[in-house]
Structure P
Amino acid sequence: MDVKTPIDSKVTIAVSADKMNAFATLTPPQNGGNPVTADGLNAAIRAAGVVYGISADSIKWLTGEEPPYNRQEVIASAQKPTRGDDAVIEYHFATEKELKPREREDGSVDYKDLGLVSNVNAGGLLCTKKPATSGMPGKNVLGAELPGISGKDVPLPIGAGTKASDDGLALYAAVDGNIAVVNKRVTVSNLLTIEQNVGVETGNIDFIGSVKVNGNVMIGYKVKASGSVTVHGMLDGGSVEAGGSIIVDNGFNGISSGEIISGGDLSCKYLQNGKVSAKGNIYTSLIIGCTVRSGDTLTVAGAKSQIYNSSLSARNTIKCVNAGTSGQSKPVVLEVGSDPELIQRKMNNPKEAAEAEKKLRSLEMIYNIFADREKRGQLTVDKIIEYEAVKNTMNVLKSNLAELQSEWEEIEESMKTSGFGTVIVEGVITEGSHIVIGSARYVLPSIHKYIRFTKTPQGIVTTPAK
């Protein structure tokens, strides 16, 4: 009888091509041969260069009572590197504008403030960036370190009118203006263009910069801008206020409630039924039922230009073609030699001074009570703080009163040198019209044509306009 030679179990270790896994394959022992021991398996693993992620459970199973034979089993697994977080942009303004009425602090709703404009001052923070992280490193089964995977970087959405911080982690407004997201970039523009009427769909416009309206400004609505305003339609009962100049292509009908306030020049096709003022020159071709104030020259030009039922004033010159009113209508008043802004300041000054004086007298009563208690040593820490606050407020009010007094003296001095200007009528001005130059007033006793009104020490005089 032949005696067969015992054959021990053998182990083969294979490492995957990416070195992320190692596998063990056992052959069964034959003829009473020996199974693979833990020491033998570990030796084979070391010989294959596998040093990381070795599974103790797999070794125990492969060297147990019923090990799997002729089958590849995972003996070691790598530690995969982790992916870091992607960069994140945090916006400090509403990137999507939801037009809805603004709720006031008292709980009421302003249906004309729909939030169409997102104003920002130069230097205002627009967005910040949280940088991507690199992720945790890993190791393959041969012990080599695997670097962490960086998260995806996201660039700052730098657009026109913006400026990035030196570290590239913040974006600021470079100019005053309206914030918008255009093609995934944040922009700040000092020109706001409204492609429709300013009305129910847009609400009021209040903008840091200049505004262009390609439609009309409807009744009851207002455009306010720190820069200039251009309206390619008309002011159909609407109002415009600008820190700079105003241009209205198709005229202004205030419908008795609309108003124009220009910090520069004003050019408008016609002015009707409203209040109009400009610190600079005013140019128009027709004025009906208006109060108009110019800080420089007021020109009503055009072959058929006319002034009806209106009161006009200009610091230097009023130049028109035809002016006057027929019948019982309100007479036309043309006034030069006065500064509308100076007059307004003179009207406001006493009111502001009286209000400051009233507050000061009220605080003096409180001050006296505190002062008396201080002498008696009866002021607590809290009351001492209140006492200091009262003294600081009184000092501010006294300073304001001194400034108002100085302003009053400046106004009075300035008005002494005013009172000169010219009214030029290149057509007809009707009987009953008023010419006012400084403190002098002249009511026309009859129709005048082609005439110039100026002031001398003897009063208002006339000379031919041509």
Structure Q
Amino acid sequence: MKMKKILAATLAGIMALNLAACGAASSAATEDTAGDAAEPATSEAGEAAAEGEQVTINWALWDLEANAYWQNLADGYMAEHPNVKIETTDLGSTDYMTQLATQLSGNNSELDVVSIKDIPGYSNLINLGYLEPMNDYLTIPTEDFGGIIEQITASDGNFYAVPFISSFWVLYYNKDIFDQANMEYPTNDMTIEEWDQMIRDVHAATGIYGNHYHTWRSDYTLFGVMDGEHTIIDGNYDFLLPYYEMVLSEQEDGVVPDYGELKTSQLHYSAAFENGQAAMCNQGSWFLSTLLNYNRDAESNGVAPVNFGMVKYPHPDGVEAGTTLGQITSLAVNKNSENKEVAIDFVNWVASEAGATIVAQDGAFPAVSSETTNQIIAATEGFPEDEASLEALNTTQIYLEMPLSDKASEIESVLNEEHDAIMTYAKTAEEGIADMNERVGEILAEE
């Protein structure tokens, strides 16, 4: 464990030494690649610092005290830009995006940088005209975001936010249960069909559930969007049928928990996996910190730690390994900001390797990862000590669970209702999907 702490400290030190050189290279690259409109953003911010002019920007966010990266990112930027002061406005997590829209109304210029929590709220802010287009200002190649920029680009061809945190889905597994079953561990390249068989095999060998699906709709059927040809906002959901059929069959055969019983008992996926009730659990990268904290406190709490590993998400046949689903946290710039150039520079810095390093050190997953940030995460005390778990951090393509749509909230509501009906046998999968098609079709037809 000491070696892991030393590695984390060493990597952080290396990054600190390299940031100045990288910053100079980034500035040069910006002039060459970001377009003419990007030059005023970087040069004016630099001139303000060179002339000793104090610039204060205000950053809207939520739950400042609960997430260390907020303040650490602000402090990191201010350390490199001593003439810039960053103040924060914490709007809380409850109805954050609604509160943010209210704050930005009436051409309000008090907020400069705004954090984007979800896609429906992001779409609303675009429609209201509150955000600055970032196309001409982003200094990081869009391909480094793994296809996310394209998915948050509006119909006008502009994207109005830059991701800096990406939460993506992986597969967690209990090594002790697989050892008990005398089975090979899951791998970083498993098709859905192979995973389904593994769920059945480990249950047959141990009597323990092969996988724990949480009650979120994402857990059951969003494998269907990983081919890049389908989304959940298109209005036709026939492509979900094979996945519903697979999970319903697993449920009927007793190799996974019953959805209805999970809803009634409100058993959380973390408790089920930590208590050894399931051999595997398909869940987001956010679960990693929960497991690490559980293991860290296990002895004092009188429980056994979980001997777990993680691998890339199972994928449909023909889809490249490392393709997965995800959610993002992004930063945008208030279109009415009076400090727009500095605000844009800050957004770029947060998304860069400098910001990504801080995000990783604080236990989150940066939107633009690298070998360095992966090693920082892997150096966290308790991270599984196997190469497959480290490799699981490398993604090929991330598809957003909810793509950009101004009807996202309405669509989400319908799909969740029909999902619940299917999984509780109130409707057959065919009936539920037919109702999805009809109801969402009506939403999309509305003016």
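Coordinate-derived values only; no laboratory data. Keep in mind the model is a prediction, meaning the values are calculated, not measured. Cβ atoms are built from the backbone, for glycine too; each structure is taken alone.
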*Kindly point out which one of P, Q the value 0.20 was derived from, the read-out being FRET efficiency 1/(1 + (r/R0)^6) of positions 131 and 387 (r between Cβ atoms, R0 = 41 Å, to 0.05).*
P
_Quick check for you: by distance in nm of label points 7 Å out along Cα→Cβ at positions 323 and 379, which of P, Q is greatest?_
P
_Read-out distance in nm of label points 7 Å out along Cα→Cβ at positions 211 and 363, computed value 3.6, structure in P, Q_ = P
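Which one of P, Q has mean count of other Cβ atoms within 10 Å over residues 187-194, as calculated from the coordinates, equal to 19.8?
P
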*For relative contact order in percent (Cα under 8 Å, 6 or more apart), find whichever of P, Q sits highest and give me its label.*
Q
*Output the label of whichever structure in P, Q has the greatest value of mean projected area of the Cα convex hull in nm².*
P
*Could you figure out which one of P, Q the value -14000 for helix-only ellipticity at 222 nm (-39500 (n - 2.57) for each DSSP H run of 4 or more, over all residues; to 500) was computed from?*
Q
*A value of 19.5 was derived for mean count of other Cβ atoms within 10 Å over residues 251-258; which structure in P, Q was it taken from?*
P
